[in-house]
Structure P
Amino acid sequence: MKKAKEIAEYLTDISEIDVFKNSRRRPNVEIRSLLTFILRNQFNMGYHEIKRFYESHNKNYDHATAIHSYKNFGTYRKYNPKLIKYLDLVLLKLKDKSKLHRALINHIVDYTLEEDLKKVLKLVDSLPINE
């Protein structure tokens, strides 16, 4: 949990938004969603663990909120490009890019419309193979 706390503080520093502030303002909700995404994918924390993490820092949070926050990260990311920049900075800090990149790809696939996935597959199939 020490490393998770460091990441939360780092996100607060780079975004200038307190991830533990009891606020429903959009910037706070979005940065918490990013933190929840990282906690879930990088630290393999379950939703109840994420709940306890936030509560240990005096943030009202329950496991249903963690689930909602995680599931909505894709939407927030789509409309707020800063979240991807923050995610990249966290990845650089963690220096474990491969694990989180796979998680990010899985998340994108899970929350992308089927017709868009078909377009991506067509594009990938048309790429030349380097041997």
Structure Q
Amino acid sequence: MPAYKIAALRHWNDAQHLEAEARLPNADQLYGIAAECALKSVMLGLNMPMHPNGTRPASPFAVHVNLLWPLFHSFANGPTGQAYVNLVPNANPFQCWSVHDRYEDGNTFTAAVVQARKDGAKQTIDCLNLARLNGVAK
């Protein structure tokens, strides 16, 4: 089973180090991956279905953060997940984020874009931390 909780925190910390070194394209990628792992950790704790081999979420949850963000809202929006949904706004800061941006030259990454995604990732990390306190995060 994936270690989403640990991965989220590792990518979050690494993104902050890269951002401090003005390595914005890689910081941006890791903020997205950190947010994705944080959401998947909470969703797993809320009984997100996994693929039969246990290595990834089942469809439709086997997607990256740009598509996972709205799925999180629909999946977790219920009595057991409402506290977590409340920490993650509906507006998706990763809507235009792509894991494929790792192949780009990096010229489109501005401090403002990265800051917006960092803020979004921080909201998912806060959500993950609440789920950890509640014994939900996996």
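Just so it is clear, none of the values below were taken in a lab; they were calculated from the coordinates. The model shown is predicted, which means the values in this text are computed figures rather than measured ones. Cβ atoms are built from the backbone, for glycine too; each structure is taken alone.
Where is mean count of other Cβ atoms within 10 Å over residues 24-31 largest, in which of P, Q? Write out the running numbers ahead of the final one.
Working: P: 15.5; Q: 22.9.
Checked P, Q; max of mean count of other Cβ atoms within 10 Å over residues 24-31 sits with Q.
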Checklist entry - With relative contact order in percent (Cα under 8 Å, 6 or more apart) computed per structure, which member of P, Q shows the largest figure? => result Q
Checklist entry - Hey, volume of the Cα convex hull per residue in Å³ derived from one of P, Q reads 96; which structure? => result Q
Checklist entry - Which one of P, Q has helix-only ellipticity at 222 nm (-39500 (n - 2.57) for each DSSP H run of 4 or more, over all residues; to 500), as calculated from the coordinates, equal to -23500? => result P
Checklist entry - Where is distance in nm of label points 7 Å out along Cα→Cβ at positions 16 and 72 largest, in which of P, Q? => result P
